[in-house]
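Enquirer: Structures follow.
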Structure P
Amino acid sequence: MLTFSKSNGTGGMIKKSPEDFVVMEVTGKGLVLEPGMGYSPAELSEETCENGKFTTFVLEKKSWDTINALIKIAGNLNRGRKSISYAGTKDKVSVSVQLASIYGAAPEMLERVRIKDIKINGAWKSREAVSMGSNLGNRFRVKVRNADFPDHAGEVLEELGGRFPNYFDRQRFGYRMNNAKIGMHMLRNELERAAMEFLTGTSNESNSDAIEARKKLAEEQDFVEALTYFPRYLRAERAMIAYLAKEKNYANAFIAMPRGLSIMFIHAVEAEIFNKALEERIKANDFETGLSFKQNFYGFPDSSSLNAGNDGFSAAPLIGYETKETEISSYEQEILKNMHISKSDFKIKSLPQLSMKGAYRSLFSPIKDASYTVEDDNSVNVSFSIPAGSYATILMGEITKTNNSADSM
């Protein structure tokens, strides 16, 4: 992806250890959750409800991704996966703090949880679950190790002027970087090709046993046999294989998967179009879209306040079947043409529950309260806050001018 800033970067490496990447959720009230601190609901301006069926809690974790950490907690409390909820996912290679909730488990049960590298820093009864997107954003403390030019951090931050390109990062495209490819097959109603790419694609696959299993299935096309050798940790793949072993209906095989996983492939296509269009806009220095978001009380874009005009945070469409033709710029039109798709393809007749109406995203993400320090060993400590849905690794790519982390947030 094309960087916005022209200044030379620091070089160096991020995420050499979880402690090098600290993620602190900014709650919907604008409060930053710090690691190592206990919280009461009053301190966080959170409502309590003694008769509530949910328990809201402050989760601190290290070297856990959000979903697996919460599944582990739920399992310890004899609750299922559907009992848990959260505002946003946090990186595995990090120390992170966030709000989460669980249905049907008392606060004192949460406080007794003992899992390695997981802490519960406060829990209380609540009427409602924590909802996805209810946080304003995240504050980060990132250490850049082995920086070649540590003082360039200041030059880049000054040039950025409080904003950076709001690209989707690699997390959106899957660890094999083939989510968009799968999604494209789905949009074209090539469901067998979509399923086989999901099950057998080996590009960027790093696990030798997974590579061997994927190649064997691609050659033999025997789903019943594949269940005997596909690695257990490839749970989503095994679930699809189990369905196809009983019934070779590729549409239903995607429907049988969790919707959040299947729809990821369509989201990846939207993200790829957005990223390519933003890159072209940076080349042309053209950021007036005729659409904008207002600023919320915290200084971040309010995604519920889309307006005509350019007064605010410029926004562009995430293409869907209801996107207005007048809102699709020449940049998106050219990209759609090159991809051989149209907005109407996002209404998927064979998979209607995965159809995408479209949405909007700000072209740039604001950077709040950015600062940096340089240590004697040339490590650089960078602190900043950014909105939910924006990626710290994209900003760090601007600062370091390297692409040196396998995980994205």
Structure Q
Amino acid sequence: MSAAAGRRTVLPPTLRRALFWIVVPLAVAALLALVTRDSGRSERPDDPANPEHDGTMALARVLDDHGVDVQVVGSLADLERADTAGVTVLVGDPSDLAPGNVGRVLAASRGADHLVVVGPSSRQIEALGVPVSTRTTSSVGRLEAGCESPLVRPGDALTASTALYRARPGAEGVRVCFPQPGSAAGAPAGSTGPAGALVTVPAADGRPETTILGAREILRNGQIRESAHAGVAVRALGRDDRLVWYLSAPEDLFVAGQETPSVVPAWFGPAMLLLASAVVVLGIARGRRLGPVVTEPLPVVVRASETTTSRARLYRRSRDRARMTAILRTATTTRLRSALAADPGAPVEALLEPAAALSGLEPRVVHDRLLGPVPDSDPALARLATDLSDLEKRVRHR
């Protein structure tokens, strides 16, 4: 092999530094792009892009298989911009929808054929202007169909519901399905008939036919296959060729024209990300200048036994018998708690009887060793140390 072939090519320091400051920022940018890349999935409950137990991806795919074009809008402003003429509008998660903004939902849905609202609150019900009252419940068991409706078949049943709704007195054309048994007898004042998990109200005053669905869980992936959940959900949401699926956003909690609390500005997140990237790059650059870690042997190695002996001599010279007695008894009680399987915070008094029973010593003797007076001489302190060691051995060997 020639000498020229064996030589290594060494880049000049200036060129190496230039390559470093080019390659590192590119690598950081590529990493950030990989981390922040949108995977198309969501972790938000009731979101059609969420494949988890509390998501609704399965229902969205079933609707798509039935020829329904599902359009998801993530804010009230997006709903107002969407084309809702002749479609079904679903308010899938009204938890972030202020009652004062319900009117905007109705205005955006004015040309729709059907409006489906999942689990609205009593204030949202009032803002919708439907002759329905709400009765909140957490668990109602199995609910049979109990009604005649295009959305429900005679043998249908639901096994989950988050809220029940009633028709108000004088309401005409309101269908209440999946009633709770016995709920008609306990109807509060201002309502009539049974409380059910699905209520359909006919169109009126520019508002499309409205369906109130209290059984939020039947739309989710975890329960879509149970009972008649899938059938009811598809019939309620798949009546038109298009479904506009509205999920309220946090900004929908604020009504236009009202003073809103200050929020974090939009640039805060990107600025923090840029700052973190700069800190990482600075750390890499400074780390290269420090060089590799160098190990250095210790000038002397001190054995643990020598350290213990030296510490004991310091205590002896100071004649602090109270301190030495406390150290000996604390160590013994700590080990006794472990040997007796007692709680680590158990008081010493709680250890006296079990320790006496296992060691064979009288309770008075165990008490003197663990809680007795401080020895008044060095020989007495030495005897106490021996007695404590004897007590530990007796307890452990039993």
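Enquirer: Hey, helix-only ellipticity at 222 nm (-39500 (n - 2.57) for each DSSP H run of 4 or more, over all residues; to 500) derived from one of P, Q reads -13000; which structure?
Expert: Computed on structure Q.
Enquirer: Follow-up. Quick one: Rg and Dmax of the Cα atoms in Å, for residues 219-346 alone came out at 20.3, 59 when computed from one of P, Q, so which one is it?
Expert: Among P, Q, the structure yielding 20.3, 59 for Rg and Dmax of the Cα atoms in Å, for residues 219-346 alone is P.
Enquirer: Computing FRET efficiency 1/(1 + (r/R0)^6) of positions 91 and 331 (r between Cβ atoms, R0 = 41 Å, to 0.05) gives 0.85 for which of P, Q?
Expert: Going label by label, the one that fits is P.
Enquirer: I've got another one for you. Suppose you compute distance in nm of label points 7 Å out along Cα→Cβ at positions 75 and 195 for every structure in P, Q: which one lands on 3.6?
Expert: Computing distance in nm of label points 7 Å out along Cα→Cβ at positions 75 and 195 on every structure in P, Q gives 3.6 only for Q.
Enquirer: Quick check: 29.1 is what I get for Kirkwood radius over Cα pairs in Å, calculated from one of P, Q. Which structure matches?
Expert: Derived from Q, not from the others.
Enquirer: Something else: Comparing relative contact order in percent (Cα under 8 Å, 6 or more apart) across P, Q, which is largest?
Expert: When relative contact order in percent (Cα under 8 Å, 6 or more apart) is computed for each of P, Q, structure P gives the biggest number.
Enquirer: One of P, Q was used to compute Cα extents along the principal axes in Å, for residues 123-306 alone, and the result was 58, 50, 41. Which label is that?
Expert: The read-out was computed on structure P.
Read-outs throughout are calculated quantities, based only on the coordinates presented, and are distinct from any laboratory measurement. This one's a predicted model, so the numbers in the text were calculated from it and none came from an experiment. Cβ atoms are built from the backbone, for glycine too; each structure is taken alone.
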